Structure 1
Amino acid sequence: MNKRLISLSSLVATLVLLSAAAAYASPDANPLPQNCTSACISPYGEVLGATFDGTSAYSNCKADCVVFDPNHEHGVYSGIKWQCVEFARRWLIRNRGLTFGDVDTAADIWAIDSFTRLTDASKVPVANQLNGSNSLPQKGDLLIYAKEYLGTGHVALVLDVDRAKGLIRVGEENYENQKWPANYARSIEFIARNGRYWLLDAYLLGWKHFP
């Protein structure tokens with residue numbers, strides 16, 4: 001056989017072996033847990049949509065999928081991919097320069113009384129407003145759901161308040177895990193009664209509001 005041909009064949013074989021070794025060594029090559037690959041509403045890690053300001057939301061496959069893989073935004077820890085808390089914290093980091101401490105479940109955000117400003121580590125007070133408050137949530141507020149929802153609760157980010165249509169539009173991860181219809185995940189109806197506003201969504205405690 002031609003020596004040049006043998007040399008070329010050896011080179012190709014070496015490249016194939018190196019490529020296989022690199023894939024094996026890569027963290028991305030680690031298989032996902034079975035419950036994150038089967039019966040997914042959308043494939044794990046798929047982009048579901050993005051907010052008006054360009055913050056992307058990713059699929060978590062389905063509610064009981066948990067991959068303990070941390071995500072960071074601008075070098076700041078945003079949470080475990082692709083949980084609802086991660087999306088809320090990442091949006092705050094990107095758009096408000098704020099973050100909040102670690103929580104065991106999304107429902108635990110209700111107990112937080114301040115966020116942390118990234119520029120100087122100062123504390124920014126936040127207030128709880130119960131569903132049925134005398135004021136509507138505003139863009140950037142966090143809707144917090146009780147722990148009775150799936151044993152963890154949920155957090156969604158208010159993106160828009162449409163008073164004319166009686167709708168609150170939110171962004172979120174790991175709720176429906178479906179493609180967003182537009183620059184928001186879903187709309188929540190609200191009604192006004194005797195000067196108070198009620199968002200018509202099950203398990204909703206209220207919203208975290210900050211200046």
Structure 2
Amino acid sequence: MACGGGAERAATPRHEPIAAVEEAGSLAPDPSGVPPSRGGRDRVGQPAPAWGPMEWLGTEPLTLEDLRGRVVLIRFWTDTCPFCRATAPALVELDEDFRERGVTVIGMYHPKPRGSERSREAVAEVIAGWGWRFPVALDRDWRALDAFWLAHAPRDYTSVSFVLDRQGVIRYVHPGPELHPGGPPEHEQCRRDYAEIREVLERLLAEPA
């Protein structure tokens with residue numbers, strides 16, 4: 001299946017076309033030169049919502065306040081999603097390349113379908129197999145995913161990524177489903193998205209702390 005095919009869909013009813021939502025959320029070009037988001041533009045420029053208490057793997061519990069002063073890349077993912085699996089190595093690479101420069105990568109796990117159970121140990125086994133060394137939160141009830149993404153407009157995918165600036169403002173949204181630097185010819189969009197998210201991180205790191 002080509003990148004962006006329709007297998008992993010958000011469990012959100014469509015009340016209006018995505019195009020209308022995107023048009024309503026269009027913004028003036030970012031003066032810092034951060035590329036415009038391909039989707040989810042209604043969320044750009046909004047303060048990131050607090051995610052509240054959650055279980056964390058690989059770290060003590062983190063809050064947005066803990067991350068002030070750092071650029072943050074948040075990827076919402078689940079272990080049953082082939083697009084998340086395809087994106088996993090790219091997140092390893094981004095974490096390794098940018099961690100020491102001031103970027104924190106966070107994985108936000110949501111079990112599918114909504115309301116299903118997945119043990120902490122099972123999730124830990126998945127991320128160990130993927131080689132993730134960055135923090136992972138267990139968004140068991142989808143509260144963070146709803147606050148960031150699903151509650152605001154109809155969405156195609158739950159495998160969404162957000163980039164926050166040093167002040168905790170959403171500056172870029174990758175609406176899913178996957179991104180990575182390689183792959184066959186039909187994954188050109190994935191490669192473009194991966195290159196773009198690297199550019200976004202570079203530009204936000206260049207802004208004053």
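Any read-out appearing in this document is the output of simple, stated calculations on the displayed coordinates, not a laboratory observation. Because the structure is a prediction, the values reported are computed rather than measured. Cβ atoms are built from the backbone, for glycine too; each structure is taken alone.
Source structure of the calculated read-out (helix-only ellipticity at 222 nm (-39500 (n - 2.57) for each DSSP H run of 4 or more, over all residues; to 500), -6000) within 1, 2: 1. Comparing relative contact order in percent (Cα under 8 Å, 6 or more apart) across structures 1, 2, the highest figure is found for 2. Looking at structures 1, 2, which one was semi-axes √(5λ) of the Cα gyration tensor in Å, for residues 35-74 alone calculated from, given that it came out as 24, 11, 11? This value belongs to structure 2. Figure out for me which of the structures 1, 2 the number 46 belongs to, where percent of Cα pairs over 22 Å apart was derived from the coordinates. Computing percent of Cα pairs over 22 Å apart on every structure in 1, 2 gives 46 only for 2. With mean count of other Cβ atoms within 10 Å over residues 51-58 derived from the coordinates and found to be 14.8, which of 1, 2 does the value describe? Answer for the origin of the read-out: 2. Here distance in nm of label points 7 Å out along Cα→Cβ at positions 67 and 195 was derived from just one of the structures 1, 2, and that gives 5.0; the source is 1.
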